[in-house]
Every structure is written in C-alpha cells, then in structure tokens.
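Okay, got some structures for you below.
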Structure I
Amino acid sequence: MTRPRGRPARGQGVTRDAILDAALALLDEDGDAGLTMRVLAARLGVTPMSLYHHVTDRAGLLQALSDRLYGTVLQGDDALGGPADGIRMLLTRYHDAVVAHPQLTLAIFAEPAAFAGASREITDRLEALLAALTPAHLMWRDILVDHAHGSGLALVAARGDAARVEVLRTAYRAALDCLLAPFFRA
C-alpha cells in the first residue's frame, strides 16, 4: 500500500522542532552528506513532502538549524565594556556553538544559501563592533571568523576527550586575546 504524497506516515504529523532535532542528529552522526530530505523524512517516519510544510528546502532547513543554534550567540549585550570586549564575548559564544555542532558549520559552508538569519546577524554584529575600532574592519572580520572556525572545527578530532577539548578551548581564548590585544591598547 502506498501513502499519498505529502501525507505523514502512520497518520502522525511532524513538527518543525522534531524536524530540526532529527536534522541536527543526522548532521552530528553522518555529517553533511548524511542529511538529505529523503533520509530525514525516513528518520521521522513521514513522506519527504511533509517536511516542506515546515522548511522551504535543504538550505532553509540549514538556515533554521543555524537560527536555532547560533541564535543563542546573539543573546547578550556585546556592547558592555566596549567594542573589543564585545568582540571577545561574541566570538567566544560563537566558537562554543561551532564546537557543539561542527557539522552544521561545515554544512553551511557547502550551502551558501543557508548563510542567512543568525549566521548573517553574527557576522554583521562582529563587523559593526570592529568598525568602531578600525577602518580595516572587513579584513579583521574575516581573520577572526576564520580563526573561530578553524579552532572550532579542529576540536572535532578531540570530541570524546573532555580534557583535550578544554585545553583547546582555553588555547582559542588565549589566541583570541592575542589577536584582540591591539584593540585594547587603542
């Protein structure tokens, strides 16, 4: 017996939260290649068309995941203590988010249309904080974002070793302080 297209299997509906939870689990387990709409639908026990009632497409799914996970990075007032402190706080929270789910970052790299919402807002906020400190704010934005990504993604190899993860997190923060040192002297 075949199901009508776009209808949930077994008479059960699916929620956006359930879709995002399952998609993140697939990313964490199998990386970007493991997250397809068909595999996601199978995991949820629904038809692939059921997903499109909640997300527009794969890029929309990644953007929704980004908004959920990276949205927490935007919480907090980064202007307290001045722009340099704000940059440190923002990038530390972002680095922690990349470390928590590195496969999401890699998936967004592979799907440029997913770079919107919270991902874009983090970049814009960082750029604004840097613009208050230097005319070379675009160059510094790229340096600092690349540093957060490189350090965060390097922690993938250390997953499962809590002590090693903490050593690498501490090293990231120390390196970030070195990069930001000229802005604290200004």
Structure II
Amino acid sequence: MSRIGKKPVSVPAGVTASIEGKTLSVKGPKGTLTLAMRDEITYTLDDGGISVQPANESKSARAFWGMQRTMVQNLITGVTEGFTKKLLITGVGYRAASQGKVLKLQLGYSHDVNFDIPEGIEIKTPDQTTVEISGIDKQKVGQVAAEIRRWRKPEPYKGKGIKYDGEFIFRKEGKKK
C-alpha cells in the first residue's frame, strides 16, 4: 500500500480541476497545467480534492499509485506557487547574465555559451554568479537547470563549475610531494 497515494490532494481556493477524457487539467492564478492520466490509476474529483486510487491489484498499478499522486500534487503547487531552482557558479571568470530570452554564460571556454530560455520558464540573474530558474512546471524547471549545469559540472579539486544551491561537492585532496 502506498502511504503517499492514500492521501487525497487538496485543491485550494482559486484553483479549478477538471477531468476530460484521459487528461486532468488544473487551472490556477499562475496558469494551466495538464496531466495525461494512466489507465492503471483512477482519479476522482471530490469536494475535498483529488483522490488517486489503483484501478486494479496489478503490480504496475501499485507502482504508479504514489507517483501519480505526487504528479497531481505538483500540478496544484505549480499553478498556485510555482517552482524555483537556484544555481551557483564558482570559478575565476565564470559568470552569467540574462539578456531577454537568452542566458549568456562565460564558463572558461574560448567562446560564450548562449542558452535559449524555453517557453514557460523565467531565468533571473540577481548577480553574476547566481542563476534563478522559475516556472509552473516542476519537470521543465528541473530539466532546464540540469541542462545549464551540464555545461560545466563542479569538479572535486577546486569546486569550480555550476552547482545547485545546497548541493554538497565531495572535495578531493591534490597531489602530494
């Protein structure tokens, strides 16, 4: 039994949820998100919120149960609050600047890296070494953060590179004489 899946997802005031065919759509103050519903799971709209239950006792239905409930919760959170990821850039001469729909990164290469900002994502650079990625779709925010980080992952000797805020980089000791 899924402990997460048993709990219904509460729908706050100002948010409307509807089921049309095989899609669950949630509309809130920040926008609209949709989720393709799985055949193994049944979704029901109640007064208290959205409840997610397995359609049968198969192994795949039980496996998807908790994950689908979490995905529904992410829809509700996205349209009400949104999601944010923060990246920190460490290294001499490494910097970032947001210019319109392009994020310019200087990461020690012979050229600047121009990252096109996808639709539905907002990127801010409060200072040259901080990048804040925000949007209503959790998966999209995480994917954009991972793509930016991929340009220069943090290395274990000096810690230079792009890391998530709060990420621990295991540091290694250099060569000894």
Structure III
Amino acid sequence: MNTRTSLSPLLVPDMRTDHIVGSGASQVTVVEYGDFECPSCRQAHPAVKILLAHFGDKVCYVFRHYPLREVHPHAELAAEASEAASAQHKFWPYHDLLFTHRQHLDKPHLFEFGEQLGLDMSRFRNEVEDHVYLQRVQEQVDSGRRVGVRSTPAFYVDGVGTDVTFGLQHLHEAVDKALLASAA
C-alpha cells in the first residue's frame, strides 16, 4: 500500500553525500531511511538485496541514516562509524557487517569491523571518537523527519512512501508499479 508524499527535493539522491547503488539514470529511485540496530531493518536488508538483484539497473537505491536513539542506544554511533568507513570507500561492506552483527554495535565491535575491512584504523578511530560525521547523520535524520519518517525501515519509491509493515512484498510491488508508470 502506498501513501502519496510530496515529491520533495529531500528524496532526490545527492551524489555527494548519499550512499547509492545504481545511477541517477535508473528508471525508479528507492530511498530507505534505516537504523543499524533496528530488528525490522535487519530483516529488510536481505530483501533489499534481492530486490536490487531482481530489478538491476532499473533501480537506484539510496540508504540514509535514521537511528532511533531512544530505543537503539548504539545506532547513532554505528551510523557515524559507517560514514567513517565511507570516507575510506567501504560504506557498503561496513553497512553489511553492521546489519549482519546488529546485536554487536558497541564501540569495540565497530572498531573490529573496521579492522576486518582493512581500514586505516588510526584515521577511522579518530573520526569515530571525534564524531566527525555526527552532523551528516543528524542531517539525514532531519531530512527523514521532514518527509514524514516515523519508524524504520522507511521506504520511498519515486517519492511515494511505501508501507512495509506487513511485508516487503509491498516494496517489490511499489517498484513494479513505478516501473510501469515510467514506461507509460
């Protein structure tokens, strides 16, 4: 089931700051606001990979941070650490590790994941400890609030909020529908 939102410029991928799979030339854009400590986001993670494999270059997928600090105490620092990994061109592998190990997001584990990926650990530790990317995370949270995110995962397909409360099949159907509309 889809709920129409305004086609906010906030939902247009920003090649400079967003984490993107696909290109701006794709027919459909899917934006996810997620939280690395969220069990529902963890469940959505493999389904998103299947969706991307199914639709291929027809879909541009964007992941944005929306840590729910009130209920997930490690989510914000995990988001910051993923941004520090991104600065070393390892966002997606780090993202995958965080979702794979959702219950181990304390600082020692975040550093261990960086070591597993071969990051420059001195740089990584300093950026995480100094909260270098906290503002970027907070800006994404703010954009999520402005487009109406209330919980995670929150998906938008070409600017349309897609309710996945009762299963991620709704996301797949929303992408199918958007592809049909783009072909018309």
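Every read-out reported here was derived from the displayed coordinates using simple, explicitly stated rules and does not represent laboratory data. As the structure is a computational prediction, the values presented were derived from the model and not from experiment.
Name the one structure among I, II, III that helix-only ellipticity at 222 nm (-39500 (n - 2.57) for each DSSP H run of 4 or more, over all residues; to 500) of -7000 was derived from. Derived from II, not from the others.
If log10 I(q)/I(0) by the Debye sum over Cα atoms at q = 0.18, 0.24 Å⁻¹, for residues 87-166 alone computes to -0.92, -1.18, which of I, II, III did it come from?
Values: I: -0.77, -1.18; II: -0.68, -1.21; III: -0.92, -1.18.
The structure behind it is III.
From which structure (I, II, III) was Cα extents along the principal axes in Å calculated, if the value obtained is 71, 34, 25? Value 71, 34, 25 for Cα extents along the principal axes in Å corresponds to I out of I, II, III.
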